[in-house]
Structure I
Amino acid sequence: MSTTDDDKPNGGNGTDEELHGLLAEFDTPGALIAAARKVKNAGYTEFDCYSPFPVHGIDAAMGIKATKLPWVVFLGGLSGLFLGTLMQWWMNAYDWPWNVAGKPTWSIPANVPISYETTILLSVLTTFFGMWAANKLPQVWHPFFRLDRFARVTDDGFFLGIEAGDKRFELEQTKQLLVAAGASHVEECSVDARPAARSVPRWIWAVMPIMTMLALIPIALVYKARATKSPDPHYHIFSDMDFQPKAKSDQPFAEFADGRANRAQAGGTVARGQLKADDGYYRGLGNGQWLSGLPAQVEVTPALLDRGQERYNIYCAPCHGFDGAGHGIVPERVAMLGGAWEARNLVERSSAVIKMPNGQIFNTISNGNNTMMGYASQIPVEDRWAIVLYVRALQRSQNAVESELPPGSEVR
């Protein structure tokens with residue numbers, strides 16, 4: 001063991017310096033753990049261990065308790081959840097309520113994504129800054145940095161430092177404890193106790209008020225913009241694609257001979273795949289009249305009938321009901337809200353739908369009728385004919401007479 005009590009550049013006991021503590025070096029991580037345990041058992045609390053890499057077991061040896069950071073992070077995340085939800089409620093339900101298709105201005109499911117993001121955001125920020133605060137970071141300088149030997153802590157040195165401010169610290173006894181703990185080197189560390197005599201340069205005092213006034217200009221411009229109106233467009237620092245030369249709908253455009261951005265369809269042309277020249281298949285017409293039968297492209301099969309049932313249950317049953325009697329969930333909902341609306345009965349013997357030609361039913365599915373919307377954009381042509389087949393099957397099943405039943409059938 002060696003000490004450097006008279007090593008003035010590194011430690012020193014000069015008249016203008018005061019003792020910060022002792023730094024002891026150990027040869028192995030195991031020796032550092034054993035020394036930390038002895039120092040802790042001796043009653044020291046103001047000490048720390050330094051190594052080039054994490055040493056497993058050092059926390060327990062030093063008596064370091066579990067960090068409270070998870071609880072702080074939990075409170076940060078809870079604050080993010082509350083503030084994110086409150087922000088959306090205040091914006092959408094209180095400050096600027098907006099009726100979008102009769103939907104409620106405030107509902108939990110619609111606001112879950114933003115609340116989730118603010119929860120994560122504040123949790124991450126709390127973790128980051130909480131870890132720094134718990135470790136007293138950033139600490140750009142430490143008294144041990146004055147010791148040349150301490151530079152080995154980033155390579156192959158294992159050190160234990162005890163601060164002189166510890167209530168049990170006594171220079172000679174503490175040295176003896178560290179030597180007994182296996183230290184290969186013990187060194188005193190001192191710091192300059194003289195008060196700093198530096199003063200702030202005068203030019204900084206002149207620049208500070210100027211910078212403060214300049215910093216207030218953007219804030220003043222923001223408040224001016226909020227309180228005034230102007231017909232001029234906003235300033236675009238990054239114009240991106242806002243001002244590129246391009247044709248916009250319903251705007252003048254000098255590049256074309258007629259000066260209009262909108263282009264008319266070329267005469268006598270049809271988009272690829274959109275010819276649809278067969279009136280029977282695509283419009284349900286034959287010689288200008290509604291088809292009573294089926295187009296040649298529609299082959300009646302059990303598979304097509306099953307497909308029609310599936311599409312009917314998706315698109316038609318909500319209003320007309322699964323049995324076609326007009327008692328779907330939509331009319332029931334209207335009645336619950338105090339309204340009065342009924343969907344058309346598709347299967348009743350006196351219903352006009354029974355007397356409709358197949359082509360007219362196909363056209364109604366495609367283009368709608370009265371309050372019913374058209375489904376041409378949602379249901380392909382073949383599926384619309386499949387629905388027509390299934391509607392006919394529903395009508396047949398609920399209006400059959402006994403003479404039409406197969407032999408041996410039971411009538412109930």
Structure II
Amino acid sequence: MKYLILLGDGMADEPIGSLGGKTPLQFAQTPNMDRLADCGTLGLAATVPDGFPPGSDVANLAVFGYDPADSYSGRAPLEAASMGVELGPDDVAFRLNLVWLEAHYGKLYMGDFSAGHIGTEESARLVNALQAELGDEQFSFHPGISYRHLLVWHGGKDTLRCTPPHDISSQSIEGHLPEGEGCAQLIDLMNSAQMILANHPVNKARTERGDAPANSIWLWGQGRRPKMATYQDLYGIRGGVISAVDLIRGLGVCAGLEVILVPGATGYIDTNYLGKGEAAIELLKHADFVYLHVEAPDEAAHGGLLDEKIKAIENFDELVVGTIVDAIEQIGDCRILVLPDHPTPVELRTHTAKPVPYILFDSRNPDERRTGGYSEETAEATGVQCAGHHLLPQLLER
């Protein structure tokens with residue numbers, strides 16, 4: 001038996017007036033997910049437990065089958081695992097976004113939490129410059145992908161309150177800087193970074209060609225090294241994770257899964273959807289399990305880009321889900337879980353904690369019926385709801 005989780009990050013949404021009261025998931029053309037819904041089980045999963053922030057870290061941790069109440073230690077330590085950054089017992093990892101802060105009437109605003117989705121080559125030059133100028137025995141800077149990077153505070157504090165930058169898009173940063181024990185050191189570091197970034201050739205070139213400069217760092221998602229049992233220890237299965245983002249790769253590393261790198265996987269709406277689907281099929285020739293993650297719908301929603309979110313959902317359906325569905329005979333007996341990790345409403349441009357719609361399909365028992373397709377509404381109508389971390393045992397029939 002083969003097991004697949006196909007996750008479209010942030011696909012779930014709210015009804016939108018310009019779509020005739022439909023959500024983007026309802027409005028999008030998704031024949032493959034609709035087919036799986038008609039032949040499988042529909043329901044809602046609460047991937048964000050009460051009291052937890054509705055982040056991709058918490059939600060994906062739950063979909064991976066780990067109870068966040070037992071396993072969650074922060075987003076950045078998971079990304080550190082993906083990047084091969086070893087954390088000591090006294091180290092605290094922080095997600096470091098390269099951002100564009102925009103000045104208006106004497107205040108700074110979060111102009112773009114991704115610095116215009118800065119490319120990995122340019123961003124690496126900036127982060128390496130920060131390490132050269134500011135790195136020491138206390139702080140170390142580690143380049144990642146696009147705008148997503150890592151800061152390690154050796155002997156640092158992990159009780160600070162930090163705001164995800166995508167939660168304050170186009171808002172003043174006043175009142176959203178780090179708070180709590182050790183905040184002054186982090187704010188000083190952010191201010192020092194601004195001075196270095198302002199004069200860097202990368203940003204001068206970006207400004208000249210009309211791109212958003214990465215003129216500041218933003219620190220959030222902090223935590224210490226997580227403790228997670230592997231899938232081999234828990235379930236006796238081996239598999240891999242396919243994703244362009246370090247958070248999901250890091251979860252895979254902690255779960256003991258192989259990280260599969262797909263050329264052209266960007267973590268954005270231009271990602272290589274087809275390549276991911278094909279990589280999953282290839283992986284399952286020698287593995288039991290694959291966790292395939294696509295960031296694109298979430299990124300579009302954070303940008304308030306409705307048309308792009310719909311297109312990302314349709315690409316996910318056609319090129320990821322469709323590629324898998326067309327290869328079921330080749331894969332053999334399989335069980336497939338399709339879902340988002342959390343809603344990312346386009347009109348809010350950030351995550352919410354509402355339960356998400358899921359499909360659980362078994363190729364051995366295609367119980368075909370008309371469900372009305374795959375959407376938040378049809379899933380809610382089933383009356384089926386479970387905790388997010390219970391989905392994996394259901395998928396594995398454990």
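Remarks
- Answer label among I, II for the case where helix-only ellipticity at 222 nm (-39500 (n - 2.57) for each DSSP H run of 4 or more, over all residues; to 500), calculated from the coordinates, equals -9000: II
- Taking mean projected area of the Cα convex hull in nm² as the measure, the highest value among I, II is held by I.
- Identity of the structure behind 650 (criterion: volume of the Cα convex hull per residue in Å³, for residues 146-313 alone, calculated), options I, II: I
- Looking at distance in nm of label points 7 Å out along Cα→Cβ at positions 26 and 282 over structures I, II, structure I comes out largest.
- Parent structure of the calculated result 0.25, given that FRET efficiency 1/(1 + (r/R0)^6) of positions 106 and 234 (r between Cβ atoms, R0 = 25 Å, to 0.05) is the read-out and I, II the choices: I
- Structure with the greatest value (metric mean count of other Cβ atoms within 10 Å over residues 154-161, set I, II): I
- Source structure of the calculated read-out (relative contact order in percent (Cα under 8 Å, 6 or more apart), 18) within I, II: I.
No value in this document is a laboratory result; all are computed from the given coordinates. What you see is a predicted model; the values in this text were computed from it and never measured. Cβ atoms are built from the backbone, for glycine too; each structure is taken alone.
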